[in-house]
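Below: a set of structures, written as structure tokens.
Please treat every number below as a calculation from the coordinates, not as lab data. Since we're looking at a predicted model, the values are computed, not measured. Cβ atoms are built from the backbone, for glycine too; each structure is taken alone.
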Structure I
Amino acid sequence: MSMLQEFKAFAMRGNVMDMAIGIVIGAAFGKIVTSLVEDVIMPPIGWITGGIDFSSLKWVIRPADVSDPAHKVAEIAINYGIFINTIITFLIIAFSIFMVIKAMNRMQKKEEAAPAPPPADVALLTEIRDLLKSNKP
């Protein structure tokens with residue numbers, strides 16, 4: 001089997017295609033959640049906290065030096081506000097995925113039908129067996 005045929009067989013398996021679809025949908029979902037966090041959730045949180053914009057919070061280790069145009073020195077800072085936004089985004093994504101999986105599991109449980117009752121002859125034989133067991137000394 002040639003490498004191209006092996007790759008085609010691998011790529012066309014159901015679980016690989018499902019994974020690829022999941023990755024594409026996940027990337028799009030991530031963009032939606034990022035917009036939700038940055039554009040909808042963080043502004044009210046900033047307003048509640050007195051107008052703090054989390055994305056601009058940082059700890060400056062060395063400020064930028066632009067006094068000499070020939071030797072500009074960039075600012076060195078730890079942007080912990082962006083990190084806070086990223087954590088909030090992650091928590092929202094994790095909670096959303098949890099809710100989707102929970103709903104899917106609930107739907108799968110409903111789809112699983114209760115076991116069919118045993119046929120009449122099997123039920124009769126079971127009843128006879130139980131009666132024989134109860135009559136033993």
Structure II
Amino acid sequence: MSAVPLKLLLVVAAALVDGDGRVLMAQRPEGKALAGLWEFPGGKVEPNERPEETLIRELAEELGIAVKEPCLAPLTFASHAYPDFHLLMPLYICRRWEGFPQSREAQALRWVRPGALRDLPMPPADLPLIPFLIDLLGP
């Protein structure tokens with residue numbers, strides 16, 4: 001007898017990198033699943049939406065910044081089975097945007113050096129992404 005297949009959830013995330021090589025992390029607010037954990041900004045890909053369009057929309061909504069599609073470079077992806085769904089999450093690097101990232105959804109924000117990302121409590125799907133950022137940006 002086969003197991004019931006898990007719903008596949010496509011979420012896209014961005015590692016926003018500042019001039020000092022730090023990555024912007026957002027803390028999931030109270031009332032959301034995995035509240036209190038730190039994650040890369042992004043969100044669910046809507047029907048008929050490309051991942052890049054999702055990121056541009058989500059970064060504007062969550063952080064109030066404008067990102068142009070050529071400034072999004074795919075780096076890697078996470079594939080993780082949570083108890084009630086399977087997450088597929090492409091991670092893009094972004095070094096250029098317009099505006100200053102600020103919390104628009106009551107989430108705390110923090111700029112973090114790649115080597116210090118492991119010090120933050122993060123969702124399990126995000127953890128395997130850290131070595132790719134350290135390889136790209138250094139510790």
Structure III
Amino acid sequence: MPGILRFNGSSKRDPAIDAWLDAGEPRLGTLAKTWFAAMRRCGGDVRELMHDGLATACVEDAPFAYVGVFAAHINVGFFHGADLPDPAGLLQGTGKRMRHVKLRPGAAADAAATKALTMLIEAAYKDIKSRLADEGAKARIG
């Protein structure tokens with residue numbers, strides 16, 4: 001398993017994220033808020049920061065998911081998305097690790113897709129916690 005990406009400066013609640021989500025086009029902001037709130041609800045240990053213009057959710061200083069707002073869509077992205085189970089086939093991207101789900105305001109999202117995206121967020125959270133635990137165990141042994 002490769003090393004864990006780390007970001008400095010995460011906090012329990014970063015006011016810059018809420019300001020950023022409120023600043024853009026309202027329909028995109030509402031959609032982005034919905035999915036970033038799902039990331040925040042994953043656990044009491046979720047921390048956050050703005051990184052490269054993306055609202056990023058972390059455990060400790062290790063990112064697991066983000067929301068990006070673009071001109072006509074948002075991305076809900078995953079730092080280790082290539083390793084996540086995706087039976088609904090929502091994930092896009094061909095990079096070595098990262099994947100995303102593209103969402104457009106006004107596009108009808110069926111209940112199954114909404115549930116699948118929620119499950120991807122929860123899986124990403126559990127995945128980073130597992131990676132952190134593995135790293136901690138290796139450090140105690142080594």
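Given a value of 16.9 for mean count of other Cβ atoms within 10 Å over residues 62-69, calculated from one of I, II, III, which structure does it belong to? Mind dumping the intermediate values first?
Values: I: 9.6; II: 16.9; III: 24.1.
Structure II accounts for this read-out.
Taking relative contact order in percent (Cα under 8 Å, 6 or more apart) as the criterion, which structure among I, II, III has the greatest value? Don't jump to the answer; show the numbers that get you there.
Values: I: 16; II: 30; III: 21.
Largest one: structure II.
Out of I, II, III, choose the structure whose coordinates give helix-only ellipticity at 222 nm (-39500 (n - 2.57) for each DSSP H run of 4 or more, over all residues; to 500) equal to -21000 when calculated.
Working: I: -21000; II: -4500; III: -13000.
Among I, II, III, the structure yielding -21000 for helix-only ellipticity at 222 nm (-39500 (n - 2.57) for each DSSP H run of 4 or more, over all residues; to 500) is I.
Comparing FRET efficiency 1/(1 + (r/R0)^6) of positions 30 and 126 (r between Cβ atoms, R0 = 25 Å, to 0.05) across structures I, II, III, which is largest? Don't skip to the end; give the middle numbers.
Numbers: I: 0.00; II: 0.85; III: 0.40.
Greatest value across I, II, III: structure II.
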